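Listed next: structures, encoded as C-alpha cells.
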Structure 1
Amino acid sequence: MPEPTTAVAEPLREPGDLPSGGSDFAPLLRTVRGQGLLEHRPLWYALRIAVNAIALAGIVTGIVLIGNSWWSLLLAPLLAVFCARTAFIGHDAGHSQITADKSAARAIGLVHGNLLLGMSYAWWNDKHNRHHANPNHIDKDPDVVADVLVFTGEQAEVRSGFRRWLTRNQAWLFFPLTLLEGVALKVHGFRDLRRQPPRERIVEGLLLLAHVCMYATLLLTSMSPAKALAFAALHHMLFGLHLGMAFAPNHKGMEMPDPNGERWGHLRRQVLTSRNIRGGLLTDWFLGGLNYQIEHHLFPSMPRPHLRLAQPLVRAHCLGLGIPYAETGLVDSYRQALRHLREVGEPLRAQ
C-alpha cells in the first residue's frame, strides 16, 4: 500500500462531469489515489472504536456506582461527548471510510447508530447520502429543505404563524434549537421504519427498541425517576448541541446552486458549497474530522485520518483553477452561519 504523504498536487483543469471535454476532478483523484489516501485504515478505526467503547462502559459503570445521587448528573456531559464520538464512527461507517465490506460497515453502523444511540442507521444514511450528492441544492438536499429553519429568501417569504416568528429569530434560536436534536434524531429513526423494507425494518426496529430499553433500565435502576429524567434531559440536550456545533459550520452561508442555472461538476459542486475549519488535533477530535468538509465531500470514502493529508493537495488544486477554497476559524464559522440565517430572516423582521 502506498504511504500517505502531504505533497502538493499540480494545478488541474475542468470538472469531471461537465459535458465539455476534460475533468478538473480526475487528475486530483489520480493524485490522491496514487498517494494511498483512499486506502482503508482498519487498525486506526479499531483503536478508536475500542477506546470509545471503553469510555462508554466506564461512564455506565460510574452511573451504577454513584447511584441515586444528583452527582450522577456530572456524567451526563461526558456521556454526551462520547455519544458524539459514537455518532462520528457511525457516520464514517455509512461512508465506507472504515471498510469497503458493505455488510461489515452496516453492522458497525447499526451498533453505533441504532443500538448505542437509538438513531436509525438506514434513515441517517439515506438522508446524508442525498445531501452529499447535491449539497445546498434547495430542491435536492434534505438539509436545506424548509422546516424549522429556512435558508433562502424564497423559503422565508411564504412562512406564516409561529413558523414566521421562528424565521424572524432563527439566528438567535439556532443553538437553543440544537438542544432538541438528540431527541429529534430518535424520533426520526422510529418514524422512518415505515419506509424501510420488511427485513431492514425488523433489524432496525429491534435495535432501536433495545437501545430504549437498555437506556431506561440503566437510569431507572440506578436513580430515582426525577433524577433519571434530569439526567436524560441533560444528556440529550448536550448531545444535540455537540452535534449541532459539529455540523453547523459545514455549509450554512456557503454557495447555494441555482436549480435553473449552470450545472456544476463534482469539484465545484462540493468545494463551493463547503467550508473548512482551521485547527489542530483537538479540533479534529471535537468535530470528528468534519472540519475537513471540503475534502470529505470530494472523497466521502476517504478515511478520517487521511483528510488532513489530502487538504494541501485540494487547496493547491483549487488555487490553480481559481476556485475559492473556504477555510476559517471555528468561532468565525459560527458567525458566518448565523449571519446567513439572520439575513434570510431580515425581510420578515422589517415588516
Structure 2
Amino acid sequence: MDSWTLQTGFPVLNITRNYSDGSIQFEQERFVLMIDPSQKEPSPLWWIPVSYTTAVEKDFHSTRPKLWLRGEKVIEVKNISVADDEWFIANIQQTGFYRINYDQHNWQLLVKVLNNASRFEEIHPINRAQILDDAMNLALAGRLDYRTALDLTSYLAHERNYVPWKAGLMVLGYIDTMFSKGAYYLEYKRYVLRLLDGAVQELGWDVAANESVVRAQMRADLLSTACHLEHLGCMEHAVRLYTNWMLTPNPDAYNEIHADIRSTVYCVGVQAGGAREWNFAWARFRAAAPPAERELLLAVLGCTRAPYLLYRYLELSLRNDSGIRKQDTVRVFSAVAGSAIGQPIALNFVKANWKHIKD
C-alpha cells in the first residue's frame, strides 16, 4: 500500500498487444494531463492489480486480479489466450484506481463492438463508462488521438444505461466548454443531440411514482444537456411547463413541475423569456421558504440572456434589502458568469464595483 499512500498521483497502464506472437506488454507510468518534457525525475511506480477479460470469456463478474505489477515498470505476459480480432479489456468494473491505454488496434476493436447496437452490451456498463472516461482523458493528455476517443462516444446513440451516459456527459462537457465560443460549436451540438435523441425520447418528461433514483437522475441529466444544446422538443416542453406555472393562481403553493426537472425547466423558462419571466422567478425567490428552492432559484436567475437583467441581478446581490444573503453573493456571481453572455458582464461588474465588493 505504500506505493499508493506515500506518493502522489495515480498510474496509467499502457497495454500493448503483440499480434504476431500473442504476448501482451503491461507498462505503467504516472498519469498527468500536462506532460512536462523538462521533468527528469523517473516516474513513480505502483503495485497494480490487473484483472482482465477477452471477447471470448466476457467474464465481467470476477474482479480478482489475474496478475500484478509489483512496483515494476514493465512486464510481458505470454499465456493470455486472445485472438487478433478479439478485444481485450483490463480493470474489470474499474476496481483498480488507474487508467488504461490500449494499442491502436485494440482501441479499434472496442470501437467496433461498442458501435454495434446488437453487441455493445457484451461489455459491462461500468467498463463501458470506463472506456469512455479513459479514452477522452487520454486524448486530453495527448496520449490518444481524439478521432478514436470520439468514435467511442458515438455508440451512446444506442446506450440506455445511466453509468456510461454519466461518464459520456462529463467528458463531452469539457469539449462543450472549449467549443462554446468557437466557429464549430454548431457541429458539436448537432453531434451530441443526435446521440441524445433516442434516450431523451425514451425517458420523456413524466416521472413515475415508483421510479428508481437512477432513472430519475438520468432523466434530469439528459434533459438538462438536451435543453442546454437547444433541442427543440426539450425547449418547447420546458417553456410550456414554466408558462403553466406562471399562470397558476397561487404559484408559491401549487407547483406541478417535478423536483427532479425543476432546474432545467426554470432555467429554460427564464432563458427563453424576457423581463416578465425573470421577474416571476425573482418573486418566487423572495417568497420561497425551503433553502433548496431558494438556492435553485438563485442559480436559475442567472440563466437569462438579457444583459440588463444580468446587471440588475448583480446589483441586487449587493443591496441589503434584496433578500439575498451576503454569503449567497458568490452564488449570484457564479450563476451570471456561468454563460458565455454572462462571463464578461460579471467580470466588468466586479472591476467597476471592486471597492464596494471589497468593503
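Any read-out appearing in this document is the output of simple, stated calculations on the displayed coordinates, not a laboratory observation. If you're wondering where the values come from, they're calculated on a predicted model, not measured in any experiment. Cβ atoms are built from the backbone, for glycine too; each structure is taken alone.
Per-structure values
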| item | result |
| --- | --- |
| Which of 1, 2 leads on mean count of other Cβ atoms within 10 Å over residues 237-244, largest value | 1 |
| Value 27, calculated as relative contact order in percent (Cα under 8 Å, 6 or more apart), assigned to which of 1, 2 | 1 |
| Label whose coordinates, when mean count of other Cβ atoms within 10 Å over residues 157-164 is calculated, return 12.4 (choices 1, 2) | 1 |
| Structure responsible for -15000, with helix-only ellipticity at 222 nm (-39500 (n - 2.57) for each DSSP H run of 4 or more, over all residues; to 500) calculated and labels 1, 2 on offer | 2 |
| Structure from which 4.0 was derived, distance in nm of label points 7 Å out along Cα→Cβ at positions 45 and 69, options 1, 2 | 1 |
| Origin of the derived value 0.98 (Rg/Rh (Cα atoms, Kirkwood Rh); candidates 1, 2) | 1 |
